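Listed next: structures, encoded as C-alpha cells.
Please treat every number below as a calculation from the coordinates, not as lab data. These numbers come from a predicted model, not from an experiment. Cβ atoms are built from the backbone, for glycine too; each structure is taken alone.
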Structure I
Amino acid sequence: MSIDHLPLLLEPDELEPLLDSDGLRLVSLCKDSTYGQLHIPGAVHLAYPAITASHGMTHGLLPAPGQLEAVLSEHGIGNQTWVVAYDDEGGGNASRLLWTLESLGHRRYSLLNGGLHAWANERHPLSREPVQPPLAAFRATPDDTPVADAQFILQHLDNDELALWDARSLNEYRGIARFARFPGHIPGAVNLDWFEVMDREHNLRLKPSPQLEESLGHLGLTPDKHIVTYCQTHHRSSLAWLVLKYLEYPRVKGYPGSWSDWGNRTDTPKATA
C-alpha cells in the first residue's frame, strides 16, 4: 500500500508493514505515562495541549497558525508528510490533530482505527524507546472550511440546511450536568454521545459504516445537511467530525471552543428541553 493513497481510517494490519516507510509520521496523542510504557515503534509523542489554546473560560480553541507550524515542525511533520494519528481513549485526541491539520490546509492524514487498544490487544509490536524525529518545515495554508464559530452558527441557526451534532453526554445536553456559565445545548442541536460511535466489542474501533449512517440518519444528520459538530471544547466532537468525513459527508465543520464558548456567552441562545 502506497503512503500516498492511505485510507482515512487505517487498520492496524494495514499500518504494521508501513512502519518504516519514508514520508510517514506516526503520532501518539496518548497520555505521557502511557507513551513511556508502550507505544507503536517509531511513534513520536505529541501532547494534546500543544494543539489547543484557551482564552478566559473558553478552551479548545485553535492556536495561531505560526504556533501550530512550530509544533508540527518540531514533531517531524512537513507539508508532504503523511500523518497517522492514534491515542488511547477512542480517537478524540487523534481526531483533533487531524481536524487541526485540515484547518491548516494539510490533508495527508489517517486515523488508526481503534488506536492503541486495537494495536496492543491484537499483538502488534510495541516499544518503550522514545522517538525524537528530525525537524521538519511545516508551512500552514489556513483554511476555514472545517471550522465553525459562534458567528457562523448564529447566522445559519434558522437555516434548514444546518444541522448541529452535540457529541456530549445526555446530561450535559439536557443541562443537568453543567460545565459553563449557562447549561443546555444550542437550539436545534441533536445529541449523540461520542461513545456511541465506538465499538467497545472491537477495541474501540468506529462502528461499521451502515450502523453509523443509520444512527445519524435517525437524528436527521444526513449528507444533504451542513453539519457542525461540537462538545465542551471540540475534543469529543473532533471524533464526530472525523466520523462524518469517513462517511463522506460533503459539508462538515467543527466548533473550536464549543460549549465552553457558546455556554459562557450572553449573546447566544440556549435550550434545555
Structure II
Amino acid sequence: MIVDAHQHFWDPARGDYSWLTPDLPICRPFGPNDLWPLLERNGVDATILVQAAPTVAETDHIIDIARATDWVLGVVGWIALDAPAAVREIRRRANDPLFLGVRPMLQDIADPNWILSPQVVPALAAIAAEGLVFDALVRPHQIGAIVTLAQTHPDLTIVLDHAAKPLLGDAAATAAWTAAMWPLAALPNVCCKLSGLITELAPGGGRQHLEHAIADLLDLFGPRRLLWGSDWPVLAPAGDYGDWLALVKHAIAAQAPDAVDAILGGNALRIYRPSISRAGEAR
C-alpha cells in the first residue's frame, strides 16, 4: 500500500492562508478532485492531509474533507499549544479517529526556541499521552530546538516535515544541515518525511543533490523512520507528482531495496496509526 504522508487542500477564499499570496501559481483552490487523478495514475492508495493555516477553522475544514474522502486516512491539524484550553482541545480532537497529529507552523515563529517554552509543555505532554504525532515544520536553524524537544519529551513521536528544508545544491548549507541532523536522527522518537525537497533546491541544484540527500537521510534515520510525502500542491510548480514518487523510489531501491514498501507506505501506517477500517477502505 502506497501512502502519501504529506499533502494539502486549500481554498484561498477562506482567508486564513496568509502565506498564500496572489503572486504564487498555487494560489487557487485545490481539493480531492484535483489530487485523485494523480493518485490513480501513480498507484497511490491513500494520503494523510496536513494543515496549511494556523487556525481552528482550517483544521475543521480539512477534517470535513477527510470525512467525505475515503482515501484520506486522516489529518494533521493545528491547535494553539500555548492557549489555556490547549490540553482540553487536544483531548477532544484525539477522540476523532481522523485526527492523527498536531502541527504548529514553527517555521513562521520568530523565536526558534518557542516550542521549548514552559507554556507549551502541558500541550506537548497531552499530545504524547493521547498517542498523537507531532509534526515539526522547521528550517535548518531550528533543528537544534527539535533535538532538545525530542530529548525532553522522549514519549512524543516527532515527524520532521520536509527533512527541515535543506538548501540542497548549496554545498556549505547542505554540510551544515547534515551536521545538525546527526544528533536529531540519533533520537529514536524522531522520524523524517521525504517530502518538500524539490521546492528547496538552491539555484543549480538538481536530481543528483536530491538523490544524495535521500541516501544521507536513509543512513541517518534507517528504513523504519522515513516516510514518503508529496507536499502537493506545493510541489506542483517545482516538479511532477509521479516524477517525485519515482525519484524517491529509485533512490531508496538503489541503497535499500527491502525498505521501499515501508518508506512508501508501511511506515506512515505504523507511525500515524489511522483506523484499521479506514486504511482497509482506501482503494
Review point. In terms of mean count of other Cβ atoms within 10 Å over residues 174-181, which of structures I, II is highest?
Key: II
Review point. With distance in nm of label points 7 Å out along Cα→Cβ at positions 54 and 238 derived from the coordinates and found to be 1.6, which of I, II does the value describe?
Key: I
**Study point:** When distance in nm of label points 7 Å out along Cα→Cβ at positions 30 and 126 is computed for each of I, II, the largest belongs to
**Key:** II
Revision key, fill the gap. Candidates I, II; FRET efficiency 1/(1 + (r/R0)^6) of positions 6 and 70 (r between Cβ atoms, R0 = 25 Å, to 0.05) computed = 0.45; producing structure is I
Review point. For which of I, II does Cα Rg over 2.2 N^0.38 Å, for residues 38-157 alone, calculated from the coordinates, equal 1.15?
Key: I
**Study point:** Given -11500 for helix-only ellipticity at 222 nm (-39500 (n - 2.57) for each DSSP H run of 4 or more, over all residues; to 500), calculated: source structure among I, II
**Key:** II
Study note, to complete from the structure: semi-axes √(5λ) of the Cα gyration tensor in Å gets 25, 23, 19 when computed on, of labels I, II, structure II
Point to revise | Given 26.6 for mean count of other Cβ atoms within 10 Å over residues 94-101, calculated: source structure among I, II | key: I
